[in-house]
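Novice: So, here come the structures, one by one.
No value in this document is a laboratory result; all are computed from the given coordinates. No experiment lies behind these values; they were computed from the predicted model shown. Cβ atoms are built from the backbone, for glycine too; each structure is taken alone.
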Structure I
Amino acid sequence: MPSRSLADLNQNDWVRASRKLGLTANSKSGKGSHLLIKHPSDSRKYTIQRHLHKAINRKIFKKLLEWGFTDEQIWEALS
């Protein structure tokens, strides 16, 4: 069971989690305050905006699930 809610997450939480999952997080490739998350093996990309809310965090979480990460891996990276 996650100790945090998706509503409590911000862009920096996703940066740390992405790096723990082995993804690259690059703020210079994103536009403005957006951040580009990239899968190193096949170059899949996803952009994370600066100001997040629960619905956007849910989309990011689902995107990581699509990329093959499990619920447990994602929550562990977010902790």
Structure II
Amino acid sequence: MNLFKQSKLPPPSYRPPLEAAEIIQLFTQLTLHQQAALMRLMSRNLMLTVDGEQIMGYEFDYNVDGAMISATPVEDED
């Protein structure tokens, strides 16, 4: 038996999905900067409706502002 041998994890598609409680527990342990980074990833699947206009989540910048995460519209560089 080799003590230094690392066990291989199966690919994520073969592992059982995390339960909601496990995800919430993991999220609460993240720093605000890690949460903002996660929100950037989640924003790809987010659509907001503001004043009848649909805005995609990736059209925002997510930054840490004090003790909050702020989302501001991305400025066009035309």
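Novice: Here semi-axes √(5λ) of the Cα gyration tensor in Å was calculated and came to 35, 16, 14; which of the structures I, II was it taken from?
Specialist: Only one of I, II returns 35, 16, 14 for semi-axes √(5λ) of the Cα gyration tensor in Å, namely II.
Novice: Turning to a different aspect of this structure: Taking distance in nm of label points 7 Å out along Cα→Cβ at positions 24 and 48 as the criterion, which structure among I, II has the greatest value?
Specialist: Result for distance in nm of label points 7 Å out along Cα→Cβ at positions 24 and 48 over I, II: largest is II.
Novice: 1.2 is what came out when distance in nm of label points 7 Å out along Cα→Cβ at positions 16 and 64 was calculated for one structure; which of I, II is it?
Specialist: Corresponding structure: I.
Novice: Okay, next question. Rank structures I, II by mean count of other Cβ atoms within 10 Å over residues 8-15 and report only the one at the top, that is, the highest.
Specialist: Once mean count of other Cβ atoms within 10 Å over residues 8-15 is worked out for each structure, I has the highest.
Novice: So, one more: Rank structures I, II by relative contact order in percent (Cα under 8 Å, 6 or more apart) and report only the one at the top, that is, the highest.
Specialist: That would be structure I.
Novice: Suppose helix-only ellipticity at 222 nm (-39500 (n - 2.57) for each DSSP H run of 4 or more, over all residues; to 500) works out to -7500; of I, II, which structure was it derived from?
Specialist: II
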